[in-house]
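Structures incoming, each one as structure tokens.
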Structure 1
Amino acid sequence: MIKPEDVVPFDDEEAELIRSVEAGEWEPVKDADLEKYRDAARATLRKDQRINIRLTKRDLMSLKVIATEEGMPYQTLVASVLHKYVTGRLVDRGRGSIAADGP
């Protein structure tokens, strides 16, 4: 069995979390709050709206290639990119253009 003192934190944030838990700074969530958080999580994960967009054939093919590389359906990739964009978490990782590699 692994002892808590044998666990090495990954970073400063995790070390602070471990310290605060061990110091008893956390308290259980009330049932009313827990239900509120569950409802928020359900609402966040529920995809209840559809959109239709027109793309160039090249862009759609590029999306499908990237999705295949990531191991997911291209619709999921598009939804993820859009979600990250609207929440301000889209990061340009310098992927480059797939189209530039083609003919």
Structure 2
Amino acid sequence: MGNLEPTGGAVLAHAVDALATFRLTRLVVEDELTSPIREAVWKRYDASDTKLGYLLTCPWCVSIWVGVGVVAARRLAPDQWEPVAAVFAGSAVTGMIASRF
């Protein structure tokens, strides 16, 4: 079945993708930058009684779909995804540090 031990590069890529998933999920669910989009969706699909409306309030729910996109990007276009992932991962780490100080 081959070697199942991840290489150092694979471990780093998984960590970067996890941080990018975190940041993109936060962007969709919580950030002020995307609040006009969420509010427009909520006008049509109320968060209390529609699945789409609720989806935009649930980080766990959104992160699954964001994670699918991140994995697809890593598999289908790794060279293009790598710098994008690094930006989102860096933003995630910066946000975590800034929220502690």
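Laboratory data are not the source of any read-out in this text; all were calculated from the coordinates shown. Given the structure is predicted, the values throughout are model-derived calculations rather than measurements. Cβ atoms are built from the backbone, for glycine too; each structure is taken alone.
Points to keep in mind about this one:
- Taking Rg/Rh (Cα atoms, Kirkwood Rh) as the criterion, the highest value among 1, 2 goes to 1.
- Ranking 1, 2 by FRET efficiency 1/(1 + (r/R0)^6) of positions 18 and 82 (r between Cβ atoms, R0 = 41 Å, to 0.05), the structure that comes out highest: 2
- Which entry (1, 2) yields the derived value -25500 for helix-only ellipticity at 222 nm (-39500 (n - 2.57) for each DSSP H run of 4 or more, over all residues; to 500): 2
- Origin of the value 4.2, where distance in nm of label points 7 Å out along Cα→Cβ at positions 10 and 42 was derived from one of 1, 2: 2
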